[in-house]
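Colleague: Some structures are shown below for you to check.
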Structure 1
Amino acid sequence: MTAPGPTVDDLLDDAALLSLEHQLHLKDLGGPPEDAAVHLLGDADPERGTFRWVWADPEGHPPAATGLAEWLRGFGEQHGVPVFTRAEIPFAELPGSPADAHRVAATMCELAKPVSGRWTAVLTGDGTVRTAALLDHRSLELGEPVPARALRVLAEGLNELPITLHRRALATYGRLRGLQVHDNPDGSMSLDMPGLRAVVRPLPARRADFGPPQHAAEDDGTHHLAGPAVDIKYRFD
């Protein structure tokens, strides 16, 4: 019996932190390179109220541009992920039931990222329709993890992104970036990398109306960052 594939929430959690780091990297570059390969996923049309995969209507697009969407369809069929195999996905079936085409297209990009290994998205379109695509280019690849950037990804991503399971999001980020992440007996999680040691404690429930994260430094060089969704203790070594 084939084990069930990842759910939509699983995929969004898996994408969250590494996607954010790639967004920060893209900002550092000043935007995507003009010669990046474009992998079309599909379009979000508010008049239809659906996202339509490009493989369902590939006319006018070269195979090189639609091949990734076709590959995702095959992955979905093999692993039981219907969001990749259904020609059209109603807006109302996505998390939060978004009505905005831009948000829907962005969500579909996030779902595709951890499966495809392409982490930079671009949204285009005229009028109200938005086309979702992922990009390939060597300049878009991340270098070795940097302590300050990794801490920023943890602090912003875990506290600000709509993550369902923070433990899954952190564990996936650590695995994909080659960082040591493990569970602690007290319920927290530790992340270790050269130059940074961090302990992340997901909260049982999000703090309502918390405002911006609160930062405090201790005499031993340890810092404490309290946020609405997680608390982080860290030290730069």
Structure 2
Amino acid sequence: MDKIVLLLGIVSLLIAVFKPIRLLGAVSLFFFVAVAALRTVNCGFPPFFDPFDSILLFVITFLIALLISKVESRVGYALSLLFSVPLLFVSDKIKDIPPIIKTPLFLVHVGSAMIAYGFVLSASVIAVLHFFSREKRESFAVLKVAFFFFSLSMVVGGIWAFLAWGDIFPIGPKSLFSFLLWFYLAFLLHVRQDSFLRRYADYFVAFAGVIVLFTFLGVNYLFGGTHGF
């Protein structure tokens, strides 16, 4: 059942790439959310701790960010499609949930991080579109949302880590790169205050998308660690 619903979501995105309208984005989002809901029911708890569900949540939050930011573009939907296709090949077997994960702090920590990733990537798409279009859309308002949620994720993550392991900041590749991302987002929010840097704001924002993708995917596969998101 999940595979069929997942396939419907991917097909909807494929159509949206060629006909980028808000309705198709919303339909594909509905199907992906349905997959997450089905897996949560089967598991008894949101299983956002393995590669399949982490990627699924990433796709969901990115689509939500695109829709809220009103970015109906081929670039945005093509990226969503690119991220969702691996779900057809990644193992979707739900593992046993470690007791340490069954806590609201975990859900807030992971959920807010994913929301931040989605909004940063959405802002990056807006910045890239500025290179090819005279129409200017506000990307810094989107970045403010991303910065808030990523800050929330780091604070809650520190509390969760302290309660779970007695260490507020477990040193690891993902933790270090998360701090780099947080500082970079803070830098982006101050770029417009400088007349020189303001001219390159779109380039800085576009690069933030690269940092997010590396933090989310690259760090895990290149360096490993305890984070699946």
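FYI, it's all coordinate maths here, none of it is from the lab. These figures come from a predicted structure and were not determined experimentally. Cβ atoms are built from the backbone, for glycine too; each structure is taken alone.
Colleague: Comparing distance in nm of label points 7 Å out along Cα→Cβ at positions 13 and 85 across structures 1, 2, which is largest?
Modeller: 1
Colleague: Assuming 22.2 is mean count of other Cβ atoms within 10 Å over residues 101-108 as calculated from a single structure, say which of 1, 2 it is.
Modeller: 1
Colleague: While we're on this one: Among 1, 2, considering only mean count of other Cβ atoms within 10 Å over residues 125-132, which has the greatest calculated value?
Modeller: 2
Colleague: If you don't mind, there's one more thing I want to ask. To which of 1, 2 does the computed value 4, 19, 19, 16, 13, 10, 8, 5, 4, 2, 0 (P(r) over Cα pairs in 5 Å bins from 0, in percent, for residues 109-172 alone) belong?
Modeller: 2
Colleague: 1, 2: which one has helix-only ellipticity at 222 nm (-39500 (n - 2.57) for each DSSP H run of 4 or more, over all residues; to 500), as calculated, at -11500?
Modeller: Answer by label: 1.
Colleague: Match the computed value 11.2, 31 of Rg and Dmax of the Cα atoms in Å, for residues 37-92 alone to one of the structures 1, 2, and report its label.
Modeller: Structure of origin is 1.
Colleague: Quick check: 3.3 is what I get for distance in nm of label points 7 Å out along Cα→Cβ at positions 45 and 213, calculated from one of 1, 2. Which structure matches?
Modeller: For distance in nm of label points 7 Å out along Cα→Cβ at positions 45 and 213, the value 3.3 is produced by structure 2.
Colleague: Hey, another quick one. For which of 1, 2 does P(r) over Cα pairs in 10 Å bins from 0, in percent, calculated from the coordinates, equal 7, 29, 33, 22, 8, 1, 0?
Modeller: The structure behind it is 1.
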